[in-house]
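**Student:** Each structure below appears as structure tokens.
Bear in mind these aren't lab numbers, they're just calculated from the coordinates by the rules spelled out. Given the structure is predicted, the values throughout are model-derived calculations rather than measurements. Cβ atoms are built from the backbone, for glycine too; each structure is taken alone.
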Structure 1
Amino acid sequence: MLQLAAVVKNLGGKSILNEVSFKLNPGEKVGLVGANGAGKTTIFRLITGEERVDGGQVSVQSLVRVAYFSQSVGEMRGNSALSEVISGNQRVHELNAKIREFEDKLSTADLSEEEMNKVLDKMGEVQSEFEKLGGYEIENRAEEILTGLGIAPCDHQKKVEDFSGGWKMRVALAKVLIAAPDVILMDEPTNYLDMETILWLEGWLLNFKGAILMTTHDRDFMNKIVSKIIEISAGTATVYSGNYDFYLKEREVRRKQNESEFNRQKDMLKKEEEFIARFQARVSHAAQVQSRIKKLEKIERVELMNEDEEMRILLPEISREGNDVVVTKDLSKEWVDTTGRKNVVFSGLSITINRQERVAVVGVNGAGKSTLLKIMAQEITPTSGTANLGPSISSGYFGQHTIEVLNLENTLFDELRYKLPDKSDATIRNILAAFLFRGDDVFKKIRHLSGGEKARVVLATILSHSNNLLILDEPTNHLDIKSREVLLETLKRYQGTVIFVSHDRFFLREMATKVLEIDKGSAYLYPGNYTEYLGRRANAL
């Protein structure tokens, strides 16, 4: 139903895709993986026609409907969230408009009986198609999707332009889901979604009968949804039949086989070249030498599989902190909205977080996870109660909006020079190199960086300070899977205490040694990892 055949794409004089070929069959759910900048989003744009190939062909079968969710939601304004979502099913939207036109014509008094019958006949055909496509149920379905994506029914009539960027993304995602296409292209659909919404979307996509081609930085999400992986690396595509975990294992097997084959050929070529060099001047061996030269010319050289660059994060030495790192007592936080109404986020929180614990803070959307972290980081003050850090505790804070306070006019080097004034120029370059900013990249202005690159700049700053407490609110947002795994391994090596919020289930399972659940304004500290916490919750239900 959809095929790329020997597709070539160049951007800025650089080859991004070099004879990429793959098929997407009906009902297939496929993960598109590769490092940032490998060309995944370019492939989506080539399929939708936003960009054109420089070679090869992209073909979509006739009558196959393709819907695309991208990180660029475009201009949405003037409609309520519900109306905007309904407009995502373009055909139903068009048919509904035609039905209204027919109704307007029928309401005019000057139609003859013959004209009225013609209008009724045409209206009947349109209504039949409208009903077949679920037009009469579309409002209910749109409401279900919006609610499933975390937008409460009371906000369905809210104007789209009044939503923040992250919530607009949910409206844009709902528009794609309501379209009922044959193929859904999804570029990072889980960005900005909380755990409950991710689980809802996961269930929806599992029940979707059409084909899916998607990228995501959420390893668990991809494992649940896809049964095939297409890896884009060094401009080429490699297909793996299985989910993401299978791909990792199979890729390692192929890498080892490739390395062995490369080394065997290297040894063989060395022997042949040594023979040629040794006997080239001897007339008696002329025929053998020529034969071996021709043989070498015909041999197809084995190339080593491309290895994507990884971050290599070095942690500074930190001072040993006391046992009680964070202590809260009767902690409460309230907000007063524009109408003067008081909203209690949580109250009476009394907890103690100890040295070297890695505490995951969990709870439904709006429970107050980010608020609690901000209070611990002394970014905001509580309404009542206390949240105290232990003696000799210095903290580093990564917030959901931390990347927005970077100085956009600074270069990467200048930004780190300002944030790390005690570091030498050579050390700053080494830190940036560890986060994959090398050479002239260090002189890029912050404004030209992607979200993932900005997140790496902030993490580079935080992890280069000698803090013995890290407070991290969604640190994996914008990071690709490989970068998330490198960050995870770094935090496991970290000798201090970590308090964090994440919606990445793999990260939660691997990272947490304790779980702090905020539920209905109260807090419960579970003395076990995330898997044990889920088990306890399941048994309690």
Structure 2
Amino acid sequence: MGKVICRLKPYIQPFEKTLALRELAALTGHEPVACLNLAHEETGDYWVESSVEPADLVGHLAYWEGVGGETAVPSLQLTQQVRREATTTLARNGVTAVQLQTMLPFNGHVPIPNRRNLRYGPHGIHEYRGKFFPQLVRSLLNIAEIKPEAKVLDPMSGSGTTAVEAVLLGCQAYGLDMNPLSVLVSQTKCDILAVPPAQLAEQFAAVNKDLLTEPAAPEHSFAWLNTLSEPDRTYLSNWFAPEVLTALDRIMICIQQIPNLACRRLFMVSLSNILRRVSWQKDDDLRVRRDVSDEIPDAISEFLTELNRSVKIILAFLYENQGQAIGAADIREGNAQQADRLLAAHAGQIDAIITSPPYATALPYLDTDRLSLYFLGLLSRPGHRSRDYQMIGNREISNGRRQAYWAEYEQNRGRLTGRITAVIDRIHHLNQDANVGFRRQNLPALLARYFFDMRQVLETFPRLLRPGAPAFVVVGNNHTIAGGERVDIETDQLLGELGEAAGLHLVEQIPMEMLVSRDIFKKNASSAETILCFRNN
């Protein structure tokens, strides 16, 4: 045991500093002490007595820039997290995929990021609304003292951030999601970590060469599109110019020739990420709305640009990460309310749950991904609506379903807490006395459905977690206007109470500021979220 010095990343927010100090304390077994300058101001350096070697801290810490021994203050060793984030800078600096191999792993100068980087390695391969912060997940794994080979679950896995970070820690990751595209993206992000970089580079070069070679004949048989159902083909023909569909079909057939499954899926994910861009989808719109244009985008050029970007950030990450032991992931299509049944073989064995559930009625998840779901053959148009109704937080509803949800609420309101029913009842009464649109009329029933669903999800946690194991639920709040009045829906407080009613112990709530989103979903971002820290009794 001895003293080590650790340096915080200089740009982290207050809640991240809180998590940074907690992860350092959890890994070392001691509380860090701030180093002060002559003006008695914190410098960003912290001393801590450590029961582990500095190298272990270097490999684990999420929010720290460097670690050194007591006599190594001037030359701290960069954390593995910083080096991984720096690979993105390298990949975006005009370096080719071939050149990356000669430059990584870093040997000497590392282009240390000077701002937050949430899109390094697999985390940067596909846009996703409400994307988790990978450093947040890693810090929570550290705080929970999760070791390699542990079992980590995200029952609402979204884009797979929890799974990727668990795999990088050497754990077995499990995930569930009702959105087939989410399952594909999540599993792909995890599986690509085990692909030899030379193999990925080789298969990327093959696709690039194939698509840049003019086809022998101008005629095209739509070999891929003809495997889809007639309703899907009809729908897609209304959203893409014929020339674009021809190019997309050629791309997909080319992808199908890729022998390595993880690489093939990565290329499919890259294709998914351009579909909105080359369609008649209206820009910056969460819903799929048409905006027909005479301009014909070059789908092959768009795809190769996107694929080159994705492959380079993955290759850079793999070259830097080579030699590191990784775990594996099992991401399944399934409902989080049935997690204990779907993962029955692991009941009582899960070492940590880290998840971020949807907001109540916040985002049209399946609708946003509709073009990808249909074109990639992940979900057929006839099954879309029924799947929509099963999504937690879904805001799509018919009059009949609204009446059924409300009847269920009135009959089973005792399963919810008093604060939850008070909010639902208030919104219901305010809207009853006002002339409001159908979405606001639907809200009380949808909120009731959301909290019933979330109670079922939370009830699975005690059955899946080992005794004393933690569950971290990251959730944000929203509000509505009912009868001309603003009503705050404090989802974090309400889910905290609901978790305790479901048999968990709420240890604490850590408030966190939301980062400003840079993608098309920024208009729907909340200003703050909360980490609900539960523990299994």
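**Student:** Please compute mean count of other Cβ atoms within 10 Å over residues 42-49 for structures 1, 2 and give me the label with the greatest value. Kindly include the intermediate steps, with their values, before the conclusion.
**Tutor:** On the way: 1: 19.2; 2: 16.1.
Result for mean count of other Cβ atoms within 10 Å over residues 42-49 over 1, 2: largest is 1.
**Student:** Any idea which of 1, 2 comes out highest on mean projected area of the Cα convex hull in nm²? Walk me through the intermediate numbers first.
**Tutor:** Working: 1: 36.5; 2: 27.4.
When mean projected area of the Cα convex hull in nm² is computed for each of 1, 2, structure 1 gives the biggest number.
**Student:** Here is a follow-up. Who wins on Cα Rg over 2.2 N^0.38 Å, for residues 250-417 alone among 1, 2, i.e. which is largest? Write down the numbers at each step before the final one.
**Tutor:** Numbers: 1: 2.09; 2: 1.33.
When Cα Rg over 2.2 N^0.38 Å, for residues 250-417 alone is computed for each of 1, 2, structure 1 gives the biggest number.
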